[in-house]
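Undergrad: Multiple structures are listed underneath, in structure tokens.
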Structure P
């Protein structure tokens, strides 16, 4: 056999393999983050030179590479001395931002509170955003609305499409 016949045979054999044999397909596994750490019934403290800045607790925490998830989250903020408490059935914390879902509740020691299904809280800038319906209460005053913006540092509140029941206390001069 001549060398040229060998290379022609080899080329035809290789071409026939490509034509008649199909490449084997492999099962593609679902790429899912695997937690690096999981804890049940936990409490995390953020501490600096002045003391405890914030506390996060819950029934289950899963830490991933760039975020962590918390079930039955309870977040306490101590930066501005008004005793803020933020609760949610599920929370995803990415850096300084908390994405809260299902049964979100916010309470302040001075009586201000709100409830909603979802909220986003920027812990560094102390900004709270509720993209959907909410109920805000303080004492007997009740406000219903959508798209709540709350600055915990300044106390400013902005909302869209509000419906309010607001009670004004009478003074002795008005009686």
Structure Q
């Protein structure tokens, strides 16, 4: 299961498909490096977001507005239901909002990208919400948000962390063929 921030403008106005805009192009390049083509991935993996509605453009003109705490809270029951129905073994939180929901807001991206957080042995690294709503054997492989608004992954040391995350996703994919 992929959990993003919220639908973007392209998803909202044109396609209705998660990660089908510019950020999706980069995400699916990463997933292709892990061995999935987009059609296969969309067919066998559930994709959702912390919030379900396009939050609108960021006031600074770069990217989309971060959904407010109230918007996140209003959408939380839907995400909880999705997790309960899908019971994913692998969760890929994409971007800071999804990562903070599952791993807390005090961690920097360079502390989580490239790592696997596995239940139950890593439960102390999960938020109490994640401990309550993730399946007991779930594994998390966080990725940075692939939008052009984020320049985090352009630094070489961060590209190496993204490669590690891709390697974990590839290994998991191969283990479950």
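Just so you know, all these numbers are worked out from the coordinates, no wet-lab data involved. Note that this is a predicted model, so its numbers are computed, not measured. Cβ atoms are built from the backbone, for glycine too; each structure is taken alone.
Undergrad: Of the structures labelled P, Q, one was used to calculate FRET efficiency 1/(1 + (r/R0)^6) of positions 34 and 130 (r between Cβ atoms, R0 = 30 Å, to 0.05), giving 0.40. Name it.
TA: Label of the originating structure: P.
Undergrad: Then there's this: If semi-axes √(5λ) of the Cα gyration tensor in Å is calculated from each of P, Q, which structure is the one that comes out at 22, 20, 17?
TA: Going through each structure in turn, the value belongs to Q.
Undergrad: A value of 0.95 was derived for FRET efficiency 1/(1 + (r/R0)^6) of positions 58 and 122 (r between Cβ atoms, R0 = 35 Å, to 0.05); which structure in P, Q was it taken from?
TA: P
Undergrad: For the read-out FRET efficiency 1/(1 + (r/R0)^6) of positions 42 and 146 (r between Cβ atoms, R0 = 35 Å, to 0.05), a value of 0.55 was computed from one structure; give its label from P, Q.
TA: P
Undergrad: Between P, Q, which one scores greatest on relative contact order in percent (Cα under 8 Å, 6 or more apart)?
TA: Checked P, Q; max of relative contact order in percent (Cα under 8 Å, 6 or more apart) sits with Q.
Undergrad: Supply the structure label, taken from P, Q, corresponding to percent of Cα pairs over 14 Å apart, for residues 50-97 alone with the calculated value 60.
TA: Derived from Q, not from the others.
Undergrad: Let me ask something else about it. One of P, Q was used to calculate helix-only ellipticity at 222 nm (-39500 (n - 2.57) for each DSSP H run of 4 or more, over all residues; to 500), giving -3500; which?
TA: It traces back to P.
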